[in-house]
Structure P
Amino acid sequence: MCLDIDDTLIDFTAAGRSSLELLIGRTDMWPLWEHITDDHVARVVAGELAYADMHATRTRAFLAELGVAVDTAQAREFELRRKAFLRHSWRLFDDVLPCLEWLKAAGVKLAAVTNASGAHQRDKLAGLGLGTFFDHIAIAGEMGVAKPDPVMFHKVCSAIGCEPTHAVHVGDKLITDAIGARDAGLGGVWLDRHRLDVEIPDGVHVLNTLADLPELLVSEFARLGVPTPR
């Protein structure tokens, strides 16, 4: 079982949005921040930008869009303040711990799979008490490949010792997570917490809460080869 981290297990958007709003005093810039961040993360994964430089470079690009020119030192100071706010804002969704406990009781091997680019994801999981649940943590920036590339999913399956056809991946992004997993030969599950009105492609399961994941997986146990917990 593969699980995305941000906005699947951890309410990343709420924490990130509130931290950014505190720093810039505006509530309308989160979509721009996400767009610029996605672009810079992609550059890290592609080897075009060093992870150590990514945050400051991203922040300079973002502030430039707001008409504010800063140097690298000022961008790093902005990042230090933003991360301090974030550390106090991380929260698990209420359905996460019961689901993980059920999966571990069922004997399911678990991998956390993220397109983020830094070891801070491990620190985040550990700080929220999730580190002990996972047999493997796959971070795109360390692997040089990212979802929805099939190579990402296949490397994760290899790391936890299973064939892609014996694995399921759950994440909050329809294309990156669910369709990407399906196309890589895994079971693809989209966690649609906001009940968006979109067309669901064939071969993709949809959940609105992780509380419903065990019920979905019970019908998959024969294919996965995992014993049903008693």
Structure Q
Amino acid sequence: MTEILLNNITFGYNLDIVLRNISLIVDKGEFLVVVGPNGAGKSTLIKIMAGLIEPVSGQVLIGNQKVHMAAKQGIIGYVPQYYAQNTAAFPATVEEIVAMGLANRPKLPSDKGARHIVKHMLELVDAEKLRHRRIGELSGGQQQRVMVARALAANPSLLLLDEPTSGIDYAASERIYKLLSQLNKTLGITIVMISHDIETATQYATKVACINRSLCFYGDNEQFRSSHATMRHLWYFS
């Protein structure tokens, strides 16, 4: 079953083309890692998948429906780049941050139901003991796990993450990767993640996409490692 369909996606600002003719299909239950050099359009692509920006041309379907409809139904969970760091000064507890994700559900739960969902999401990301702490008091890795819990609160079938391990140490990054892998395997959540940590991230991926304005590679992680991982355009913006 198809989770994401991108058909000839092109995006640009005035005459500056950021993405050109991107076409790919992500099946339900896949763990896709998107790699490529800085400035190559990776964050733009994931924002298009999330329905935050519209392509100049091309078609985007999420779960066989238009992306905006999928977003309204809570199908899409999105964790933007540096979101945890940007909310660190916000005077809210971990519970309150995760509860904000409930607003993306088509139907808001009762107060009792909301508390149950928040508790369950924090348990999923192993952050239940942090529930009464302020978000700014947490380490970078802890903040990122809380942001994943916030995205999961809407009960999405698709989780989009832009550099979720950026700015955190190796041990915390490993916990994030293992958490996402568990969500993918045990709950069947389709995951699309941008990462510059190519060596580690692709170990967890079922599919890898390399973006450098256009789609340079799309296939499984073994194909990527054997035929593409050392190619020049993976590292240099064109």
Structure R
Amino acid sequence: MKYNRVLLKLSGEALAGEQGFGINPVVVADVARQIKDAKDLGVEIAIVCGGGNIWRGKTGSDMGMERAAADYMGMLATVMNGMALQNALEAIGVNTRLLSAIDMKEVAEPYIRRRAVRHLEKGRIVIFGAGTGSPFFTTDTTAALRAAEMNADVILMAKNGVDGVYSADPKVDPTAKKYDHITYLDVLNEDLHIMDQTAITLCKDNGIDLCVFNMQEDGNIAKACDGASIGTIISKGGE
């Protein structure tokens, strides 16, 4: 395998399916199966789930809520998604640990970096919940931070129906160009909305590659773990 340890970033919407809201058990079971297929290849896998299928902190803030309170609600949503994914993985025989950045010992282990690394070394899948544990940060930033802490080789950004990074929205601009490879500096200079700038900068500064691919094609998670050319690779480049 090209990568020994990966950080898989799943959006909350990826767990909602066509209904667009909430958690779809059929979709979660299919995602779990694809993750198991990748795990069976010998890859160590950590996962960060978003929470947009349940709640977005920015939405609450735009409605007049205090931003910190709205963001904490979003963190709780990521834990709910993590619990659903953990259950689906364990139902098919995959040892999984859910670690939360917010203390909730009844449902998840506390996030301790060395403990998370040890779980990965023992062959368990690790799901990180509750974001960074602090408001004003996205789960994209969480993915970049946890990837750096876990010494992951790459962040796999699984998208719904999007097969890579384009110069513009291909649904709006038919002349949009798809990139097979691009540098983080290009992403920042061209203001490509792949991740927030904090996450992009974290990846760039720590030399972590990012692979953006379409997870709706069966088997793509395993292919991405093996370094197949199925999307766009973003790297630090030759800076």
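Nothing in this text is a laboratory measurement; each read-out follows from the coordinates by a stated rule. Being a predicted model, the structure only gives us computed values, none of them experimental. Cβ atoms are built from the backbone, for glycine too; each structure is taken alone.
Annotations
- With percent of Cα pairs over 17 Å apart, for residues 124-187 alone derived as 37, matching label from P, Q, R: Q
- Given 9.0 for mean projected area of the Cα convex hull in nm², for residues 12-115 alone, calculated: source structure among P, Q, R: Q
- Value 3.7, calculated as distance in nm of label points 7 Å out along Cα→Cβ at positions 36 and 212, assigned to which of P, Q, R: P
- When mean count of other Cβ atoms within 10 Å over residues 108-115 is computed for each of P, Q, R, the one that comes out at 22.5 is P.
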